[in-house]
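Take a look at these structures.
Read-outs: derived from the displayed coordinates by stated rules, not from any lab. In this text, all values refer to a predicted model and were calculated from it rather than measured experimentally.
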Structure I
Amino acid sequence: MHETSIVNSIIKTLEMEFEEEKLNTMIAIYLKVGKLSNIEPRLLHNAYTAKYPCGTKFHKVKLHIESTDIKIQCETCNHITEVENYRFLCEKCEKPSKNLIQGEEMLIHKVEFDD
């Protein structure tokens, strides 16, 4: 399950970014996961819960995962279209586009602390 390694990477990133005192006050992690990222939000949440059960360092930190839609920007007319049913066509000029601007990402959007 690659979600476990993703959880490890998220925590390593936060540990590099924040000092231990700050990490001890962390109460929530907010992620944005694109529909084309090959990451299943439910499995990612399960991997996080399995890695940090009660009594471990981050067990009280809530993981919030927002799934982001697929968006393309037309090379012909520059219009931005939200892709539905995996049809990569511009809704304005109806030409196909592979210029993906959203949908593959997995990023830490926000971290919340109890200050």
Structure II
Amino acid sequence: MGSQAETEGYLPLSESTFFILLSLATSPKHGYAIMKDVQQLSRGRLHLSTGTLYGALKRLLEGGWITQIEEKSLPPTKRMRRAYALTAQGESILLAEIARLWELLQAAEERGFAKD
């Protein structure tokens, strides 16, 4: 990954991209698990359609922000499922976006707007 300035050049992230990266930050997941996790992380505000999700995953794969891995399904007679994992580049971009959002919240708080 490049410099901090290069990382910040990808910001701001769309809400769906932010939540997809955040979902993958803890562990690799397959598409359906990402959809459900994004819905939970966004407290039900964001519902990704399969088209939206897989379009975003394709862009993230092409950008090198995530990687595709094979996940064994149970029972072993079933086919392999594709799962996705965050790359070091994707993690750097996610952390930069979190820092950017944190700075926005701090500025609002300094102007008297409470977090509550």
Structure III
Amino acid sequence: MHNYKKLKVWEKSLDLATTIYDATKEYPKEEKFGIVSQMRRSAVSISSNIAEGAGRSSDNEFRQFLNIAFGSCSELETQLIISHRLNYIQKKVYEELSLDLTEVQKMIFTLIKKFS
């Protein structure tokens, strides 16, 4: 069992989720139950799966949840691209969010390799 609260990747993923919530506040109202909901769930899923995996009894189980978190990163990346194409977010915001997401992805990938 690992203490997820001591993991930098968990902290970074929380920051990312908070930033996603802020960024999606300005999306069109008709997207509240569409892409806004999807993006927020994907973002929350990243830190949630890191925490859940860390609470499991084996490194193999932790690795599996890290893989799920990594998948949620890919979902969020796709949703960011769609948002940018639909002009729901400015290019600068899109680029900043993409950089933050890439950092989280790299951190998760490094952890996955550690437990392989």
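Miscellaneous remarks
- Structures compared: I, II, III; top value of Rg/Rh (Cα atoms, Kirkwood Rh), i.e. the largest, recorded for I.
- Which entry (I, II, III) yields the derived value -17000 for helix-only ellipticity at 222 nm (-39500 (n - 2.57) for each DSSP H run of 4 or more, over all residues; to 500): II
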